[in-house]
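In the part that follows, the structures are each spelled out as structure tokens.
No value in this document is a laboratory result; all are computed from the given coordinates. Source: prediction; values computed, not measured. Cβ atoms are built from the backbone, for glycine too; each structure is taken alone.
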Structure P
Amino acid sequence: MLHIRRNISLHGNDAEQKREEIREYFHKTYDSYEALFEIMANEQAYYERPDYLRHPLIFYYGHTAAFYINKLVLAKRLKQRIDPELESIFAVGVDEMSWDDLDESNYDWPSVERTRRYRDAVRQRVDELISTMPLSLPIDWDSPFWAILMGIEHENIHLETSSVLMRQLPLEFVKPHDAFPVCPDSAEAPANELLPVPGGTVEIGKDSDADFYGWDNEYGHHKAQIPDFQASKYLVSNGEFLEFVDAGGYGDDRWWEEEGRKWREYIKPQHPTFWVKSGDGYKLRTLTGEIELPLNWPAEVNYHEARAYCNWLGKRTGQKITLPTEDEWYRLYEYVNFPDEPRWGEKAPANSNLEHYASSTPVDRFAHGEFYDVFGNVWQWTQTPIYPFDGFKVHPLYDDFTTPTYDNEHNLFKGGSWISTGNETLKSSRYAFRRHFFQHAGFRYVISDYEQKVDANVYETDSLVSQYAQMSWGEEYYGVENFKKHCARIALQHCADLPKKRALDIGCAIGRGSFELAREFDHVIGIDYTARFIQLATQMKKNKEISYTETTEGELVEYKTKKLEQFGLEESAAKVEFWQGDACNLKPVFSNFDLIFATNLIDRLYDPQKFLRDLSGRLNEGGIVLLASPYSWDEGHTPKSKWLGGFKKDGENYTTFDGLKELLEGEFELLESRDVEFVIKETDRKFQHSISHVTVWKKR
């Protein structure tokens, strides 16, 4: 078995000792991830797509390394990238796509050897930073080391998610590995039963000075009073679930919720995804092979299958059978007095952290009080959509970790699996997936009258996002036209006699400019670095409306809903798409545009010169570029050495417009230069009135 490093405390008295603990944690995590990829039988395996909702495994092999560099650049701990091309290819794409919303973009994936060399270079660079960055204790969100810990825990997550994809590869693409042994024990399934769980108070959530690393959704506070309930003694076993399959459960609409029926009708499953039909029975696909279906191992299913089973069992028994809530899982955890990972002792008291097997084990193997597998073996689905605790804040280094999942379409699962490591093994961890996704996840069922009240977060309340939503879609003030609409009109005027096939709206924010350009362009791609902006823009495309709060005074807000039809933009929705991306390091696929539209962007980039130098290569001959900026240079966004203007040069004033002309006039003709006003509402009685300089350029 692999020797997995357990969680390290953020506290301590000896900074140099903590530095070495972090170094050991980093290297052991890196080693474990690379060992997992040693089960790949050949290089072709890296380019297979075992799950058509996900990228091939070459992406995930490079992604965890690129994550370190991208976050360290964002945190201003690295001044230079290692390989900008790979760091673009491997940056985003760990997609949370819907099962019926596939993207068919082609990717020019690098070779395995090139990716391996890149991983080696990243390892060396991160190790150097661990040695040289300042370290004071305790480590908190503002520490230089937070980006390193974030990278380690991110790779721990992908150790698990990549293993799920490997279980879906054809067998010829995997091979056994001594570090990943499969449990040899199987038998008939034990008879399950419901046992009482006394009610009590549940208090969950982390303070900012918590002992161990946490993702943003773990911070804040939640308290609930849980009434008595009953829970199944064991996780639902393969043997139990087989009864549902044999009873025709997959073909009976009565047991499936509406969303589950749609998924089932689209995928047409007949049994759990890791079961393999074999004669009159089934085999189970493990990480590197197939074994006879162990009836006493936990059934691994998605949320829809778990919910259908509960509905079927409830009808058969005449009881109100359902999945537990997140609160009830915590109540069960505390009732059996299961120790949190820091108190595990020499050996894990559950099938977790790869300390026992690289597979599930029998559901009656690990007793936790009267129950079994309260923690470990497989993740346990809950009926609770993930939601923010009171006091939730987004971490600026990874603003798209949680916020895209606050959509009532991602359900929490708890308890970790046999391969869960690091943060995943802590009681406080909170992970959620779309309900149709597969992980090493199963479930236990409960009888309960408790209903967890979850804030659906229908209205966007993040102050920055709400302000941009208001600026993009809100009312116009003081006779000043909507800025994005005004700039789009200028761009379209210059494109009047030119092809209007593809446009790029870079720095698209909430997407108003993209929708406006799509009035005349066949296809518009909007890209922004901030995932929260992209999330709301995508919501406008999908639902044709968004809702957000608008501050009126102090803590008082108004609730706003804006619809595309109000702006005559309903037909634009089919012609726009939105991506998260770095304007200074875009993928090569973002090219062949007739228009590039960049408003209020260049003075917020870490390397605006690189962005501008790349424009010509992304634009068709005769194509148009519109740039707009108030030129409010700030070293917090852009190092002074990268400013385009706003300083003395050779003793004379050198403006940003001077810098633009010097950079662009070789390849572009300046068509227009003008000022455009814009107004940002902060409260009912406070507004920002600014002026952006708009320049329009044509590729020579």
Structure Q
Amino acid sequence: MPAPPLTPAEIRSYFSGSIPPVRVTAGYRARLFAVLLGLVALQVLYLLLIAVVLLLTGIYSFRVLAAGLPFNFITVVFYVGPPAGGVIAALFLLKPIVIRPPRPASPIQLTAESEPLLFEFVDSLCRALGSPRPSRIQVNLQVNASAGVRGWRGFFLGHLDLTIGLPLAAGLTLPQFAGVLAHEFGHLAQRAGLRSYFLIRTIQGWFARVVYQRDSWDAWLQRQCNVRDWRIKGVAYLAAAVVAGSRRYLALLMKCGGWLSSAFSRQMEFDADRYESALVGAAVFEETSLQLPALVCGASLSWQDVQKDWSIGRLPEDVPALISTRTTHLTAESAQAIAAHELSRTTGRWDTHPCTAERIAAVSREGPAGIFRGEGSADRLFRDLPALCAEATRHHYEKILGLPIASAQFVSTMDLIVNAEAAREFEGAAQQLFHAPVEFCSRWFVLPASQARELESQPAEPAEFRPELEIASYDLAVETSLLQFSALAIKGAGVAVTPASFRLASADLAGIRAQEELSACRLKDMADELNQRARFLAERIETAAARLLSGALGVAIRQDRQLPIPDLDAAWRCYGALSQSYDEVMEIRRHSAAAQIVRQNAKVFPAAISANLLDDLEQRALAVIGRLAARTSGIPAAVILDPAAAPTLAAQLTAGQGSRAERIQGFLARTEIIAARSLSHLAWFTLNASPVPHEPEA
């Protein structure tokens, strides 16, 4: 039964007084002073570099003019080259200041009217901690909370932002959630430190843009280095050399700034921990410190689900709930392993946060009892947390990830969890049977597309059968085959290829064709060899399927089973059809891989050649998909990925929409998922098959 909603008075009663003032430590003061000195030094050294480049440019120009060299098409290089290179280098150094980077999408902002209980809770927290109130409260999908100044306006006017990751609200208890926010309000109380940290991170961002960012300016300079006119090329190479030297210099400054900011950031974390522990106590602090890594693990699993589901046009409708549920369903052994790993970590030189063991030890030495008396789950602070999470999830898909979600199918969290648990059970059966991941086995393992037959004898499992030993070499063979087919298609269109980029020994058309044929044959031979080694498994699966379908065997399952039981007949027919289509699926993959390489390198292709080659490759892939869909039109789908499509294999494989490239990628993703899951179903039935008990005669 859900807990009754909170009231403002009840929230205020959770705080039994105020915490004693948290005094700033000597280490914090020392590191703050070092950061302020570092800020000045980094700024001076940065501006000094620009001044030196411009000064040398000016001195050179004056000396050349004073030398009185005759002006002609050769000496123009001496007059214009080095000054132009110096000016170009200075512009590259000033680029982070004069050109603003694109602003990232803003998180969802909350208001006191939309979330009155949360704002009351925040106000009560600030009163208890003696910290300033945030000017704005935002939410996102990070397993984290953060506090900081709001850009340069916030730096000068004192506007502070609090950003709350909704997975914290969905996955933490109320005391844990209060402790996390208290930690962030501890940062808000570090006014001078917060501003200093903002400054040094901003300067670090400037340096990082100069050192790492490559944009249209770099592309223009690279084009000048490739022109035929030796005078322009000489100027461009000189400018590129000065820019490269400047970047190495700034990389060194960035490293120094990173060391300063990392050391100071760790001290800020220790001081903010004292606010958290003073509010909720040392025991809750330790509990929260070990719960957050588990949530991070749940988030990692959840985003893997999102990525896999997006490949087939599906998306979870509530990611925070998915993260919370994934974390809750971690086994006890997994949770203990995560906690042990977290406690075994040590603090690195460049880490911005101290390791968990050091933080827990620092809080335990003080041993505060805490003043917070609230209980229950953190979701009670929100008016409608599921609705807010669903809104934030769609906002993240659309604004942060840039996904075209209009045509996506949104799936409930419970459906995803049930399907994920069932998939893990079936995949575990395949792992037990094959001693290898089912995704790997489904790429080469062949079963007949005809009706399952009951074989007379069952050979014993050979001890040397270990398919996992073949994964790396098989995947390498697949990748090589795709690359060399792509090279053949590109070279056939009249575009030169670099042999090393496509694992080729030569770049002439005849040589590429011979190497591509050899790699395709080698891949086919590897698949045949794996199937020969796994022949006994094919016979075992076929015999079990035949006996189960005839009723000679049954399936042994627990009475309390909550997960769905798959359709054996659909799994057999579905996987048989897909495994017999190995050559067609590989042909589609080859054409798709070549089209993707052409699309990624369209700028170096002549426009007409690129368009014609893409059209030819995608049309060929779609033609093969059409033939495969026609051949499987009457076969049931073992896995329903799109309920709107008919429950046939062909309908599920071709359910995607969008451009030709998106339809091809969707087909390949659906093929891989359906093949792996239907083989997992067959493995599960094979391992759980048992004799049917007979009723005793009267």
Structure R
Amino acid sequence: MSEAEARKRITDLTEKINYHSDLYYQQNRTEISDQEFDRLMEELVLLEQQFPKLRLPDSPTQRVGGTISKEFKTVQHQYPMLSLGNTYSQEELREFDNRVAKGLEGESYEYFCELKFDGVSISLVYEDGLLTRAVTRGDGVRGDDVTANARTIRSVPLRIRAKGIPTAFEVRGEVFLPKKVFEQLNKEREDIGEETYANARNTASGTLKMQDSSIVAQRKLDCFTYFLLGEENNITTHEQGIKKLESWGFQVSPTYKKCRNIEEVFKYIDHWDSRRHDLALDTDGVVLKVNDLSQQERLGFTAKSPRWAIAFKYKPQNASTRLNGITYQVGRTGAITPVAELEPIFLAGTTVKRASLHNANEIERLDLREGDHVWVEKGGEIIPKVTGVDLSKRKHGARPIQYITKCPECGTKLIRQEGEAAHYCPNEKGCPPQIKGRIEHFIQRKAMDIDSLGERTIDQLYVLGLVKSPADLYDLGKEDIMKLDGFKELSTKNLLSGISESKAAPFESVLFAIGIRYVGKTVAEKLARHFKSMEHLMNATYEQLLEAPEVGEKIAASVVDFFKDKDNRMEVERLKKAGLQFESTHKKPEKVSDVLGGKSFVVSGTFENYERDEIKEVIVAHGGKVLSGVSGKLDYLVAGENMGPAKREKAEQLGIKIISEAEFQKLLKG
């Protein structure tokens, strides 16, 4: 394909994919199948790899990330991102309203009210309709350039195609993690033995500053926009700015309202006091702004905040209740989670009976004593939390709560790894919740997807001694299933069919399903693609594992330890005999050219335009060979950032040519 042909095809693909992406993510409609969409995206990715200079600024491939940022450049805001004054009382809101009335010398005015979302402020700069820069709030004057990460957020437009848009404008927004996404993220972390995140806001903030934008893309951040700035916007009110943002394709929360006076503001605040808990994201208050922009200008600013806007913060909903005791849950990886058992209370629309206490450090920090009354808060949190002790109700001489030293399920002495907050039960082969948890992990949708099995059925199979490990599932017969409560001919047939059909699950799903600690779904996919088969992975050394994408020291050590265990290797062998997929079906890329024909490459480090696996696929697609190690037969060492010194040193000793990513791209052009 010539460069001119590639340019036209890349342009066509970009426009087509962006059109269908907008239909799906912004309008909840589809016109083509997922397979067709994926095929178009794969074609575009391959063309952009072959002709990197032809990638368009609004290319949809930026949505999946891949850029590695070693550090974030500091950028000065054109318009300072000042913080708002805030209040928790309606009396202070009246005082604010009186100051506005006085500042406007009796002129009539109105307010524009918006919910205050608990996320991370961001500034989005557009030039000629293209997103050119995304900057965090920082100190209000300067922030960090996080453009590569912001481009992965589906609700942030990469190009505005509306007519009559200004040459340049700025949009302010709030980046957040939806509640369901945050909850799912914590479930996944708990599932692979990682500590869970404390709250959605801090997680969103940390995600936006990650170095690898492909990981940011997986987190599914979202964004609501709430402010339009610029010299050419041709608006006279804040409301007009919001309407323009909506018409240009930006996502604006539909919860806003224009209010004629402070009394209507109070009605808006009351309206959302309880309803806000039903929203898809956390919100902790209301922002009210004088609607007219010329009036905003007349009111001006204090040293820290505008005089024409203020934030009303809802008081967190909390209550004092008796702590009846603490129970301890054992997870699949043996992690112990303490749970406060509470005298039931009605809070934020639901009855609360339990609240997580996270770990021993939290119990110590709260200084919990037997018989205490504790303050429980729900607020915007998904799970109620204990925020403190009601000391006015503490009994004299109450004894401090002692964290357990033995597993509540099997009695094994607990351990606490250095640098970790959680305690663990090390009896992974004999502790019932860990055994059942591994089977539940194995059958979940992202793993073997045996949807006819559930927690209750697994518990019955375990109690009857029919299943003690995932491999036992494949030995079950009709007579075994018929022993279970509630199972008759049809349900038994469905369960056995579901188990049999799971044998077709791809290798990466099997690898995730066997439950190696710290190996989540994404890492399992990378390992499967890198090592190609279970046999190669089982025999990989620690050093070879570190060569795989997204595998660090902790994951590499965990994989080595897992396959060192003879029981684990025996379990894997049983799964192989049962007929599960133990080899990757990932196909080699189709041949594009022979420009690298006869040349061999070793790839090491991180790259700006490729993931390590991607650059290897490009080499193969252009006729080259990828070797695993540096030897005298090697032609090129492609050196990225943070490449291991041993490879470079060996290449230099052997006189192997070491090339950069830019030099590699020149080779592709022949």
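Consider the structures P, Q, R: one of them gives 72, 49, 48 for Cα extents along the principal axes in Å, for residues 255-494 alone as calculated from the coordinates. Say which.
For Cα extents along the principal axes in Å, for residues 255-494 alone, the value 72, 49, 48 is produced by structure Q.
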Taking -11000 as the value of helix-only ellipticity at 222 nm (-39500 (n - 2.57) for each DSSP H run of 4 or more, over all residues; to 500) derived from one of the structures shown (P, Q, R), identify that structure. R
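Kindly point out which one of P, Q, R the value 4.3 was derived from, the read-out being distance in nm of label points 7 Å out along Cα→Cβ at positions 7 and 567.
Values: P: 4.3; Q: 5.5; R: 6.5.
Structure P accounts for this read-out.
Out of P, Q, R, choose the structure whose coordinates give P(r) over Cα pairs in 10 Å bins from 0, in percent, for residues 503-542 alone equal to 28, 30, 20, 15, 6 when calculated.
Working: P: 37, 56, 7; Q: 28, 30, 20, 15, 6; R: 32, 61, 6.
The read-out comes from structure Q.
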Looking just at percent of Cα pairs over 42 Å apart, which of the labels P, Q, R belongs to the structure with the highest value? Q
